[in-house]
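Participant: Some structures to go through are shown next.
Rule-based calculations on the coordinates, nothing more; no lab input. The shown structure was predicted, so the numbers you read here are calculated from the model rather than taken from an experiment. Cβ atoms are built from the backbone, for glycine too; each structure is taken alone.
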Structure P
Amino acid sequence: MSVVYNVYTHPTQGAWGFSALNAQGLVATAFIDPTTGSVSVKDLEPLKVAPAIQRLVRKGFTKVVHGKYLHVVTREGARFGEFVVKHPDLGEHLGVECVMFAGVPAETDMAAVASEWTSRLAEASGGDVARRTWLEHVAAVSTYVPVFASGDAHAALLVAQWARENNLVLMANKGTLPIGAPQERRYEWRTFLREWLDPAGVDRAFAELDWPLAGALSVEPEAKASDKPNDAGLLAIAQQAAF
């Protein structure tokens, strides 16, 4: 999912892309059928890439200026795909705006993380389709855990707490992120989240996560945790995708 492809497209004959060399010394390629949207992927030996490009150019394919990611979904046993500008983990294909994301450490079982959050939110208010969609998306991510503008404050607080507790990269596309975790810096996170989420929902989420604002100091102590990312966090920075 995190592989960037050089893409060639044709208005009627589909799209084809190839990646840099992978760990096996091969080049990943993908072709998207223009009629069905189905995707076929295979690895090529490096020496076979240039001839493949030449054949496409002779057919009228043109190179896309910027590299793209391959987003693949499986429906009824068939694989469908499209080349996208933003990393698929950021959820652009869901038709929602990603306003904040955390980097995922290598080898993290995000299905287990999503399951834990599902249990944590089982009794929380607002358990609608948007939340279920978000949790299903989280279970499948590999590089970034996003928070959507259309989501609820519970998701934002859980992602932020998880990132700060594990010293991970956390980024937002507007506002200034509080340094500490939401549980310890409740009023700072309340102010930050209320810029783009329902204010009443933010207060309710704090209470339902057992971090009531009434139990927090109005002026809180400095966070004790280091704000420097660990090795996994640095890896996530290196893999960053632009909003």
Structure Q
Amino acid sequence: MSARSPRLTGVPAATKDHATPAAAGKTPALRTSALLVGYGETAASAVCPPVTIDVAPGRALAVVGANGTGKSTLLRAFVGLLAPLGGRVEVLGREVDEREAAFRAAVSTVMDEDTSFPSLTVREHLLLLARGHGVSRASALVTELIEEFGLTDRAAAMPTALSSGQRRRMLLAAAFVRPRRLLVLDEPEQRLDAGMRDRLAQRLVAERADGVTVLMATHDPALVQTVATEALLIAEDAVRRTSPKGAVAAIEAL
């Protein structure tokens, strides 16, 4: 990849095996215990069974399952956008609080919401994020990411002038323009063509190799096969850990 965007230090490099538990002696990047998520007020309104999982630094967890099984809801709870109905979730060794500056500095997300600064161009939007996070050589990095995500001819455009696919690419570029130890991506393949999906997969492999932990909900078997080191399969009656191969088979069976 051409753009080597900043990471936060102190995270070990990923290993090459597909072992699932967090390595002994290392604080998991994500740890949940009997986590229940949903949009009501009681456990009865949970959208999926309870989730207990550890994900080690530098790993990539694919969350897979049919539409409506709670994948996006689970990701929102992982990053503090939704309060759990029960259980516990910790990110980078601390209970999740998305209001904390340290949390916001370490966790980068691309969720379903199409959020942007409507009065800024694509380039201005990315520069604001980079400089706001104290990134060195911000202008050069933004130029590289604009090229990587195929936005060179749209760099001076306002978000409202972009197609849905172009807006998605801008949001992905925004996730990589800032420091991060954890990437949380909700169906990042949405509205991307095959070539851009391949480019995204290679970017995520590079992220993982640099020690960044990746959590992604996805319906794309190729993305799972290329990027994931482990997977979480969500069904109506059970949540179980599986291998990337098992996740691919589950996606193809939907």
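Participant: Say we calculate mean count of other Cβ atoms within 10 Å over residues 33-40 for every structure; which of P, Q gives the highest result?
Facilitator: Details: P: 13.4; Q: 17.0.
Between P, Q, the highest calculated value is found for Q.
Participant: For which of the structures P, Q does the calculation of relative contact order in percent (Cα under 8 Å, 6 or more apart) return 16? Mind dumping the intermediate values first?
Facilitator: On the way: P: 16; Q: 29.
Only structure P yields this read-out.
Participant: Where does the value 1, 6, 14, 18, 20, 17, 13, 8, 3, 0, 0 come from, among P, Q, when P(r) over Cα pairs in 5 Å bins from 0, in percent is the thing being computed?
Facilitator: Q
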